[in-house]
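Structures given as structure tokens follow.
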Structure I
Amino acid sequence: MASDANAVSYALNKLPTLSTREDIQSVSQVAIDAESDEDTHRNILATAASCNGRESNEKLLTYGPTVLRELKAMNSAGTPEAVKQSIPVIQNVRNPNVLPSITQLSNAALENSGLRPIQKDFPPTGVAA
């Protein structure tokens, strides 16, 4: 799940720098594939985390579809204007809700499996370092 989250973050940081339809569609498709794969991993982690991951899982179920919908909108339009419109929508739900929930759900699954919670926080996208 971490590699998928990182792939989406990379795409979200890269997309605003792109200007051609081909590039926007290529990068956004990578993000769509990673976001879709992330949902498969979410299911597995939610099962492993059991009730300890309920709140995080609910946030992912609530906000994940917005991320995917906006990624698909950028991919379909393939324009810098669509990117400018969709990126803030994604970041407004992903940075405060999705990214922390991935960390929390991953760590809950690890703890529930008797392992140390080693999943680190994901840095927000669109924020200057």
Structure II
Amino acid sequence: VGVFQIENHIFPKNHYEPSGKFHLPQWRGVPGINILEHIYREDPARNIYHPYKMIVQPRMVEQTSVHEVLKYFGQSYRVPLEVCRLIHVRVALRGSLTLEQLNVDKRLWDFQEKLISKVDRVQGKMGFLMSEN
């Protein structure tokens, strides 16, 4: 396989996990979005153009656009959501959906322990972490 396509899933940035479990005090000064706080995922509107992200074997690809390979050798594979997911926290594409119409997706939480410790270590080295006092 020379092209792996990973479906883009939107996690609306205005919906947060209600318990605040991952609203970590030491991350207050860290720029960006805490993806652990966003568990509500939109179903993609597959009836319109739906872009994928790609991982490619460069020697098997001749031409690409931003979201798809135009000319390649070998096979292309659409990676199932159960195997790999892309977490894109942004303004909702389907803004009319209510919270009840979104999917609760906590898969990232399976990696919370390693993820938090590694982020803490890197952010500490960069001087972004706040003291918990």
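Nothing in this text is a laboratory measurement; each read-out follows from the coordinates by a stated rule. All values reported here derive from a predicted model rather than from experimental measurement. Cβ atoms are built from the backbone, for glycine too; each structure is taken alone.
A few points about this structure:
- Computed 19.6 for mean count of other Cβ atoms within 10 Å over residues 36-43 - originating structure among I, II: II
- Answer label among I, II for the case where distance in nm of label points 7 Å out along Cα→Cβ at positions 68 and 84, calculated from the coordinates, equals 2.9: I
- When relative contact order in percent (Cα under 8 Å, 6 or more apart) is calculated for each of I, II, the greatest value falls to II.
- log10 I(q)/I(0) by the Debye sum over Cα atoms at q = 0.14, 0.15, 0.18 Å⁻¹, for residues 20-59 alone derived as -0.63, -0.68, -0.77 - corresponding label from I, II: II
- Here the criterion is FRET efficiency 1/(1 + (r/R0)^6) of positions 12 and 108 (r between Cβ atoms, R0 = 30 Å, to 0.05), and among I, II the highest value is seen for II.
- If distance in nm of label points 7 Å out along Cα→Cβ at positions 52 and 100 is computed and equals 2.0, the structure in I, II: I
- Identity of the structure behind -0.62, -0.71, -0.88, -1.15 (criterion: log10 I(q)/I(0) by the Debye sum over Cα atoms at q = 0.12, 0.13, 0.15, 0.20 Å⁻¹, calculated), options I, II: II
- Origin of the value -25000, where helix-only ellipticity at 222 nm (-39500 (n - 2.57) for each DSSP H run of 4 or more, over all residues; to 500) was derived from one of I, II: I
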